[in-house]
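Q: The structures come next, written out as structure tokens.
No lab work stands behind these numbers, since they all come straight from the coordinates. This structure is a prediction, so every number in the text was calculated from the model and none was measured. Cβ atoms are built from the backbone, for glycine too; each structure is taken alone.
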Structure P
Amino acid sequence: MKSLLRSLRLAALAVFALARFANAGETTVAVAANFTAPAKEIVQAFEAKTGHRVVLSFGSTGQFYAQIKQEAPFSILLAADAETPAKLVDEGLVVAGTSFTYAIGRLVLWGKNPAVPVGEGVLTSGGFEKLAVANPKLAPYGAAAIETLKTLGLYDALALKLVQGANIAQTFQFVDTGNAELGFVALSQVVSKADAQYWLVPESLHAPIRQDAVLLEKWAVDPVARGFIEFLKGPEALKVIERYGYATVPPG
């Protein structure tokens, strides 16, 4: 009898699972490169909870803006700034009222070579050959890096030492592979590294890196896209975001 009951329970669970995944959908999300690691964790949790599939595309916010203008099939943009989503709102390409700040980023100066100290002092001394930054025209973290150097009065002195990544992920790779001794990257990229040496850039040196999300107009009634937006605002996602060093805006 116990064996029969167990078999019936397993059969019921199987039917439930099949029904759930039969209604599963898919959505594609454009994600600023600095948010790669937390986005992957959040999507994993969302997929496990809903049975839906989320396809992530990583890159620079500026590149995504151009692609969206060319009707790229993204349902959601997780930008690295607030300005790009605001432009999309003004251009009528997003669903009104869906824009919100999902994270507030922090800029760090990162280096892997113990012989090159990390901090404002090394920037002042210029004791290095290459300093990696993301393209400031496409990547908000790159713009924050350039603003930091200008605020410190060091931009002109260091301009010839700058090497530019297309986005913050490539900038990270420049330092990780030794092609640059130092680089301005996102805190989220190094916060989990036990041996990482970095300088947390004071927020007074650049404008806040407020990262906004928007739902694109073509997916206004898509339940998977809307469901992911709501999940991103929820406590499970917020815990992941904060664990990677981002600040969050309290709900409501």
Structure Q
Amino acid sequence: MPITVIIPARLASTRFPEKVLASATGKPLVQHVAEAAARCKVAARVVVATDHQRVVDALRPFGTPCVMTRVDHPNGTSRLAEAAAILGLKDDEVIVNAQGDEPEMAGEVIDAAADALLTTAGAEVGTVATAITSAADFGDRNIVKVVLGTGGRALYFSRAPIPHDRDGVGLVTPLRHIGVYAYRVGFLSRYVAMAATPLERTEQLEQLRVLEHGHTIGVRLCATAQQGIDTPEQYAAFVARYRG
């Protein structure tokens, strides 16, 4: 089955204006993401979904395919659904949503998200998690955690430190959620039509809408240290690593 990786790339950004076009490395940030995504095994193609012609123009020298989407999408998932419609993808085709600000994403993460969708019983969404080994990360409200049930199904996502090890028995390794998602196109269309839910609004986590409406999210574990770039300081650190 052909799998398409779509990278939503909105030009506006509050904490780091126009970060997807930051080019201190000689390439726009989102181009680094596209190249990282292309290293996965499962994708037949990688496409950037943007809301501004400047992004299209910046990626043209690299030959990166783009689709233009509306400016007024409430979130990246909504932009993803419009991009899938523009590309004419069929309901049973699989797309993977890679975040446009993760230039050091491993191709294995995309492969793992697709595998979680395709091999978890009843899954409508596939995503990825990695072990948390730092107490600071476990307590950080900016790092999303996930708790799994049997068969690799997500039970809950939270910004809070979960699960709480009341007696200190150490039976469960805490997991950080990696924000890469795989969907079948037909479910994605249904998802964006679902009403927002109380837990989603409380935690400000879109994936909780899937769980609250009774659907299954499959999760695969994948060792990765990737983090999104939200600030100029984080981008500067990436540039330093890139230059070696």
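Q: Say we calculate FRET efficiency 1/(1 + (r/R0)^6) of positions 46 and 182 (r between Cβ atoms, R0 = 30 Å, to 0.05) for every structure; which of P, Q gives the highest result? Spell out each step's value before the answer.
A: Working: P: 0.25; Q: 1.00.
Of structures P, Q, the maximum of FRET efficiency 1/(1 + (r/R0)^6) of positions 46 and 182 (r between Cβ atoms, R0 = 30 Å, to 0.05) occurs in Q.
Q: Quick check on the output: 23 is relative contact order in percent (Cα under 8 Å, 6 or more apart), derived from one of P, Q. Which one produced it? If you can, show how the numbers build up before the last one.
A: On the way: P: 27; Q: 23.
Source structure for this number: Q.
Q: Which of the displayed structures (P, Q) returns the greatest value of distance in nm of label points 7 Å out along Cα→Cβ at positions 70 and 142 on calculation?
A: On the way: P: 1.7; Q: 3.2.
Max of distance in nm of label points 7 Å out along Cα→Cβ at positions 70 and 142: Q.
Q: Here's a follow-up. One of P, Q was used to compute distance in nm of label points 7 Å out along Cα→Cβ at positions 38 and 230, and the answer was 2.2. Which one was it?
A: Details: P: 2.2; Q: 3.0.
Checking each candidate, the match is P.
Q: Kindly point out which one of P, Q the value -9000 was derived from, the read-out being helix-only ellipticity at 222 nm (-39500 (n - 2.57) for each DSSP H run of 4 or more, over all residues; to 500). Before the final figure, lay out each step's value.
A: Numbers: P: -12500; Q: -9000.
Computed on structure Q.
Q: Moving to a separate point now. Identify which of structures P, Q gives the largest calculated value of percent of Cα pairs over 25 Å apart. Walk me through the intermediate numbers first.
A: Working: P: 48; Q: 41.
Looking at the calculated values, the largest one is P.
Q: Given structures P, Q, which gives the highest value for mean count of other Cβ atoms within 10 Å over residues 134-141? All intermediate terms of the calculation are to be shown ahead of the outcome.
A: Working: P: 24.5; Q: 11.9.
For this comparison of mean count of other Cβ atoms within 10 Å over residues 134-141, the top structure is P.
Q: So mean count of other Cβ atoms within 10 Å over residues 94-101, computed for just one structure, reads 16.4; which one of P, Q is that? Intermediate results must be reported in sequence, preceding the final value.
A: Numbers: P: 16.4; Q: 25.5.
Value 16.4 for mean count of other Cβ atoms within 10 Å over residues 94-101 corresponds to P out of P, Q.
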